[in-house]
Structure I
Amino acid sequence: MSYRGSGLKDMAAQEHGGETTTTDYILHHLQNLTYGRHPDGAWGFAHTAEEAKEMGFWAIHVDSMFWSVLLGLVFFFLFRRVAKNVTSGVPGGFQNFIESIVVFVDESVRETFQGRNPLIAPLALTLFVWIFLMNFMDLIPVDWIPGVASLMGISHQKVVPTADPNVTMGMSLSVFVLVLYYSIKVKGVRGFAAELTLHPFSAKNPVLKVLLIPINLVLEGVSLLAKPLSLGLRLFGNLYAGELIFILIALLGLWQMPLHLAWAIFHILVITLQAFIFMMLTIVYLSLAHEDH
């Protein structure tokens with residue numbers, strides 16, 4: 001089975017040196033447009049997965065960077081436009097929609113976050129809307145944008161930033177840095193260290209207390225490090241699976257349109273839920289960081 005679009009087929013033929021198979025089609029769609037340094041020292045784009053792997057850690061996924069930044073600007077433009085034109089009279093439909101999102105996020109923060117920090121609500125709003133917009137790209141038929149890109153000579157175009165672990169882990173590590181920062185700021189270095197070493201097991205006997213410190217440190221350390229890993233990998237795993245299903249549906253010929261529509265309707269719930277879960281876990285983690293026992 002070959003690629004659906006002629007542009008994609010030509011790209012695949014150059015990449016694989018002949019007729020492309022179903023596996024080639026899937027791998028082509030799952031590969032990012034990667035820019036980095038080739039083993040010979042020259043800088044440029046990778047044309048195959050092997051070339052991208054050889055570029056190493058410092059290679060950049062240009063498509064993930066482009067679409068994530070573009071969607072971030074879309075979020076900024078839409079919300080700024082509503083904020084500048086807000087009216088106290090009868091609001092328009094779009095203003096109502098934006099205000100409902102702001103109220104929803106604000107109520108979620110008020111119900112979950114127990115401390116006082118003006119950063120939390122804007123951060124939660126940004127994460128929810130930005131992640132939703134990135135997830136929403138998964139609903140665009142998988143051949144449309146890559147097909148247009150192939151006509152422009154661009155070999156790969158992966159348009160769902162949250163299906164790239166670099167993006168999801170980047171966001172989760174940013175949240176993790178904030179958790180560490182506020183944990184130390186609110187509890188102090190000694191308080192944060194005590195939280196990691198004197199819980200969950202404690203004892204009044206000083207000798208036993210010292211003996212329990214390594215055990216507590218391992219348990220609490222694993223729990224602490226699991227937060228960014230679970231936050232980033234959960235989002236990546238769900239969107240990567242959704243994208244893979246859309247790619248498999250695209251291989252079904254005439255059956256792809258009704259199946260694509262059915263999965264897209266269901267996937268709307270998935271992309272919204274994943275944005276909500278990422279936002280809520282961020283609020284919970286930062287709320288725990290502000291608790292001073």
Structure II
Amino acid sequence: MPNIIAITPKAIAIEATDTMAIHRKRSTDPQDYQDLPQAIGVMSKNFTDGFEIPLHEHERDQLLYAADGIMRLRTEREAWIVPRDSAVYIPGGTNHSVSMHGAVEMRTLYIDIVAAGVRSRALCVVAVSNLLRELILALSEEPVVYDPDSRAGLIAKMIETEIGRARELSLNVPLPKDARLQRLCAELLADPSDRRTLDAWAEVAGASSRTLARLFERDLGMSFNRWRQRIRFHNALEALSRGEPIAGVAQQHGYRSASAFSAAFGKVMGLPPSKVSAEV
């Protein structure tokens with residue numbers, strides 16, 4: 001006589017509980033989010049100061065959101081800074097690396113743009129509105145796999161809309177192809193406070209100041225002074241995010257007043273220093 005397994009209400013309840021437990025488990029392996037049945041999946045992961053994710057790429061588009069801490073992202077052609085309460089949109093197939101400055105609470109959205117019915121954005125840093133922040137955090141508390149008609153599905157649809165409306169921030173620094181500029185730019189990236197002029201950089205780069213000026217405009221689309229100002233403001237942004245006073249950061253970067261620094265910073269970076277300052 002074959003064994004008969006009784007399916008009791010208690011057994012059904014246990015199975016349902018086990019299924020819910022599986023859904024509550026949130027993998028920290030990005031590969032687990034590339035083939036999800038829904039358009040958006042969210043991964044939560046924390047990183048320590050100085051942690052680096054080497055060059056890699058994903059099939060899906062990504063939105064990397066820094067709930068806390070600062071991220072720096074590098075591609076072959078650009079460097080990006082992603083401060084607290086901003087996010088970087090990365091199209092699928094983009095080779096990139098990420099480094100952490102301070103303890104970072106990362107929420108990563110993996111987006112299937114075909115399933116979502118939206119257009120992919122170019123690589124950019126965007127301002128995260130209060131609504132988008134709360135939607136991302138809410139979706140991170142939902143099951144990894146969810147039904148499109150569920151609460152999680154409705155949250156995901158709102159996220160799609162908010163990403164499309166998000167304002168871009170000028171938080172990128174173009175990187176050169178020319179070997180002469182690469183030497184110069186590498187030293188300035190390591191020490192943005194370096195005050196040497198193009199004439200002084202000529203010997204380091206192995207080209208005249210006039211040639212270097214032309215290369216900046218041709219290779220990077222901006223003047224030497226504008227490029228250096230941008231990396232200095234990136235450096236200032238990190239200091240502000242660590243809680244250093246705006247007045248002190250302004251002085252460190254050669255500004256006589258906090259108001260003059262704030263005006264210049266806002267014009268270049270697209271947001272005022274007070275927006276990113278952790279000063280108490």
Structure III
Amino acid sequence: MRITTWNVNGLRAALQKGAGEWWEAYRPDVLCLQEVRSRPDQLTDGQSRKLAWVHAEWNPARQPGYSGVATFSRIEPLASEKGLGEEHFDHEGRLIQTRFDDFVLFNLYFPHGSRDHSRVGFKLKFYARLLDLCDRMHESGEQIVLGGDFNTAHQEIDLKNHKQNETSTGFLPEERAWIDKYLEHGFVDAYRLLYPDREQYTWWAYYANARERNVGWRLDYFLVSESLMAHVEDVIIHQDVLGSDHCPVTLVITPQIPIRNQPGRPSRWQARG
């Protein structure tokens with residue numbers, strides 16, 4: 001199973017730039033989009049055909065042209081649910097929860113802290129509320145995949161100019177600490193476990209030729225339950241795919257086929273170069 005997450009920075013704009021042709025060719029089983037900034041009735045017929053999957057779930061923001069997430073699946077899920085159950089978070093359209101046979105997938109668009117840090121508190125409360133929910137799910141035996149735009153670079157390796165951004169939202173100590181908390185509460189950063197020394201990014205500013213110079217940030221993640229990590233085949237950052245200031249990221253997982261080590265064979269999810 002391939003699950004792709006992509007902050008498209010405006011779905012209609014991304015479709016005009018060829019995003020639909022990319023996912024039609026790549027054919028992920030599940031596609032999680034963030035910052036869609038539109039509703040399904042705002043798409044043209046041609047754009048809608050690019051998203052005619054078996055199952056589609058939209059969670060647009062109440063404010064037109066802002067935020068919003070959408071999840072598309074070639075597999076019929078067992079259930080789907082929007083939001084965290086708290087209006088002050090949910091009116092911004094930042095979460096869809098989709099239940100499959102072996103795990104629950106969260107499509108997430110975490111708040112941005114704002115340049116003046118005015119939204120950092122709101123962002124951290126969102127992290128906390130979601131972790132409370134995940135803790136309860138883990139306690140009941142659920143396996144979870146958190147995928148999306150976390151709007152935080154966790155470690156220095158996750159952004160090119162870390163020293164210049166020590167006081168920038170997205171790399172503040174209090175923001176980074178919440179990623180640590182998730183890892184302390186039964187989650188694994190699947191990409192960083194597989195590729196501990198690899199410097200790849202998923203977002204680049206539009207100015208100063210940042211993408212051409214690869215001056216970027218890794219903001220888009222898959223955090224998976226520790227018990228599910230044995231079934232993770234790979235995490236792929238599609239850094240050459242255009243259409244947004246973010247690039248797609250794909251989690252390759254085989255949830256129904258045990259892939260734990262056979263005696264004498266190396267781990268299939270050990271750190272890679």
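Structure data summary
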read-out	value
Test item: Rg and Dmax of the Cα atoms in Å calculated as 23.3, 75, pick one of I, II, III	I
Computed -6000 for helix-only ellipticity at 222 nm (-39500 (n - 2.57) for each DSSP H run of 4 or more, over all residues; to 500) - originating structure among I, II, III	III
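Rule-based calculations on the coordinates, nothing more; no lab input. Because the structure is predicted, anything quoted here is derived from the model rather than measured.
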